[in-house]
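Chemist: Below, each structure is written out as structure tokens.
FYI, it's all coordinate maths here, none of it is from the lab. Please read these numbers as outputs of a predicted model, since none were measured by experiment. Cβ atoms are built from the backbone, for glycine too; each structure is taken alone.
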Structure P
Amino acid sequence: MLAFSGCGGKDDPALPTSRNFKLTVSATGLSATDYDGATIAVAGSLLSSTESTLWKVNGQVRNNEKGISFTKAELLAGGTFVLESIRPLAVIDVTVSCTNFNEPFNLKIKTEVDGQVKENIDQAVTNSFEKHWQY
């Protein structure tokens, strides 16, 4: 007995659309002596490449990093961080986790996908603040 099987192109699922991503973040009012905590983590992946250099931070390419995180120490150093994908990504995952046990601090986050603002948050963190987005 001989059998043949196959599938047509119409049956193949569509691949996710790749897109450019930008995150702008700043924190004010964090104190080194408080037990405040803040972590912002971003990860991305391409459709079919093993390329591991995906991001630049404040214009500087971050080699061999598929994920970038900003810690309390980095946020304490001050300023605004701008994270951008250096090539279109198929999957983008953003996690923000903050805790506060003392004086409130302020967190500003803006996410953009293909130049369109998706989130624009100006949040006073008085206890805890958690957000998770996938694009």
Structure Q
Amino acid sequence: WVGEGCIFGPGAELKSSFVFAGSKLAHFNFVGDSIVGSDVNFEAGSVVCNYRNERQDKEIQVRLAGALQRTGHRKFGAVIGDRSRIGANSVVAPGALVRPDSIVAREERFAEALALTQSSCHGAHGFNAR
């Protein structure tokens, strides 16, 4: 499902996701099995992963209030809050919660459900965090 006024550039791929009004996937992006809020901007080459290839247990988990919650799904991307900015060539891990007004820095690997309001997240949230 895609809301009004969304823009998808060349090479942008959207799979089984909800994208709310005014969001933009610049070009060469992948967003899979995710919920993207309104007015979110994805710079070129950013990816929202939806599968844990590196793990034996493929079920995606989400961290809520400090505890891991099972989704019951092998494919689940992320929840990206309204007005967030996802930098060029960054990777958002499966099960990540990006709070509204967050900035994921360019080339960042974002894997945690943390409030990053109006700041960049340099190097603190690698894929081994969970």
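Chemist: Match the computed value 3.7 of distance in nm of label points 7 Å out along Cα→Cβ at positions 64 and 88 to one of the structures P, Q, and report its label.
Modeler: Checking each candidate, the match is Q.
Chemist: Looking at structures P, Q, which one was relative contact order in percent (Cα under 8 Å, 6 or more apart) calculated from, given that it came out as 32?
Modeler: Values: P: 32; Q: 18.
Label of the originating structure: P.
Chemist: Thinking of P, Q, which structure, once mean projected area of the Cα convex hull in nm² is computed, gives back 11.7?
Modeler: The correct label is P.
Chemist: Which of the displayed structures (P, Q) returns the greatest value of mean count of other Cβ atoms within 10 Å over residues 56-63 on calculation?
Modeler: Comparing P, Q by mean count of other Cβ atoms within 10 Å over residues 56-63, the maximum is at Q.
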